[in-house]
Structure 1
Amino acid sequence: MPESILSPDTRYGRILLKLSGEALMGEDKYGVNSDTVNRIAGEIAAVHKLGVEIALVVGGGNIFRGISGAADGMERATADYMGMLATVINALSLQNALEKTGVATRVLSAIPMRAVCEPYIRRRAERHMERGRIVIFAAGTGNPFFTTDTAAALRASEMGCQALFKATKVDGVYNTDPVKDPKAKRFNTLSYLDVLSRDLKVMDAAAISLARENNISILVFSIHTPGAFAEVIRGNGTFTVISEKG
């Protein structure tokens with residue numbers, strides 16, 4: 001990486017971070033909480049300073065969730081396109097917060113909207129990352145009926161990422177919801193097939209299958225724990241690894 005030197009205690013040189021839209025809400029009921037976005041941007045910037053090349057995919061559930069719109073009677077494709085536009089809003093918010101920390105950032109959208117961001121072109125995205133810029137992929141895959149989890153696995157595969165980091169509200173994958181069940185068991189490791197066969201809701205089946213086909217490990221950790229992202233990059237802290245062997 002010409003722009004930075006990878007810290008020797010860092011396990012990954014290029015990764016993709018998947019953030020849910022809900023992670024940006026903070027304590028609010030909807031929308032983007034500026035304090036929360038700034039804190040998350042600080043966590044990402046800290047990892048970037050370690051020399052890690054970072055790509056981001058962010059969801060849009062804090063603004064509009066396509067599948068919920070479809071459940072309310074809206075045509076599913078239209079609802080999904082609205083959800084994609086919501087991810088662009090979140091991506092621009094993250095870009096603004098990251099650049100306030102001094103990190104050069106580019107938003108690339110699968111739905112072209114040149115007035116606000118660049119269109120997604122794989123080679124352009126790779127070049128941005130090689131130059132030390134954080135790249136935020138917006139608008140999912142650009143197609144309805146695919147989640148932003150699938151978009152994350154797709155972009156991680158296209159960018160040649162060594163791992164996909166899934167930022168959640170809890171510190172890994174549990175057998176039941178740890179918020180509701182105090183006896184829930186956290187897994188340290190899982191195989192892709194374990195996730196699919198147990199129907200664990202960490203990511204949708206298409207995303208898990210795509211990661212498996214391209215041998216991309218998935219690390220699930222809590223974005224709400226201060227410093228957790230940098231710790232997991234170093235192989236420390238609490239998280240769950242999903243891989244071929246488990």
Structure 2
Amino acid sequence: MLELKNISFHAENDGKEVGIIRDISLNVEDNKFVVITGPNGGGKSTLAKVVAGIIKNTAGQIIFDGVDITEKSITERARMGIGFAFQQPVRFKGMTVVDLLRIAAGKNLSVSDACEYLSEVGLCAKDYIDREINASLSGGELKRIEIASVLARDVKLALFDEPEAGIDLWSFNNLIRIFENMRKDRHGRSIIVISHQERILNIADEIVVIADGKIVKQGSKDIILPEITGTENATNICHKMA
């Protein structure tokens with residue numbers, strides 16, 4: 001279980017301190033698929049990076065599986081089972097797909113095992129297993145390979161920051177299918193996705209809406225999704241997110 005207690009993050013802008021995240025408290029239970037949405041610049045991606053340890057919160061406490069990880073590094077959090085997938089997947093020159101999956105898994109995966117992870121994200125393994133990450137791969141292919149690396153790590157908490165960014169419609173449709181499968185077959189894994197897309201919101205168990213650095217709505221998909229797609233206030237939010 002992930003517990004965020006009064007999390008804040010401040011950054012300097014032209015010599016002035018600006019509040020990006022303001023006193024956010026949030027619990028994500030085990031085996032839940034949570035989507036965080038809201039206007040651009042509202043603090044969603046910043047919050048995900050705080051949880052992963054990429055940036056350090058200014059105030060508040062982060063508890064993961066009963067352990068206070070507030071002062072732990074990104075490496076320590078990764079070892080505890082927190083995985084993070086960036087908006088733009090990192091490219092590694094000279095590294096093959098199978099190398100990346102072996103590093104993610106932390107062991108010398110067999111080619112057969114590596115191929116299974118690629119199959120889970122809808123890629124024909126024989127076409128990708130020996131290809132270089134930094135060469136001739138589309139944005140959609142890189143996104144799916146990054147998701148495969150998260151699966152290979154067998155994380156307890158998987159964080160995805162706007163996974164739909166920069167991919168075409170065909171790749172997006174595949175991405176939806178991957179998340180639907182991940183939701184059905186979670187193995188106790190919690191999933192947090194930062195997204196504006198209604199089709200991803202529709203997969204969620206719970207939706208959290210963040211605006212101006214604060215949680216403004218939170219609850220089950222059945223309650224929150226109609227509110228943010230059907231009311232005048234929600235229409236304004238969606239226009240800002242577009």
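Observations on the structure shown:
- Structure (1, 2) behind the derived value 13.7, 45 of Rg and Dmax of the Cα atoms in Å, for residues 70-149 alone: 1
- Looking across 1, 2, the calculation of distance in nm of label points 7 Å out along Cα→Cβ at positions 134 and 190 that yields 3.6 traces back to 2.
- Among 1, 2, which structure scores highest (criterion: FRET efficiency 1/(1 + (r/R0)^6) of positions 142 and 206 (r between Cβ atoms, R0 = 30 Å, to 0.05)): 1
- With relative contact order in percent (Cα under 8 Å, 6 or more apart) computed over the structures 1, 2, the top value is the one for 2, the highest of the group.
- Given 0.60 for FRET efficiency 1/(1 + (r/R0)^6) of positions 54 and 78 (r between Cβ atoms, R0 = 35 Å, to 0.05), calculated: source structure among 1, 2: 1
- Largest in distance in nm of label points 7 Å out along Cα→Cβ at positions 46 and 94 among the labelled structures 1, 2 is structure 2.
We did not get these values from a lab; they are worked out from the coordinates using the rules stated. What you are looking at is a predicted structure, and each value in this text was computed from that prediction instead of being measured. Cβ atoms are built from the backbone, for glycine too; each structure is taken alone.
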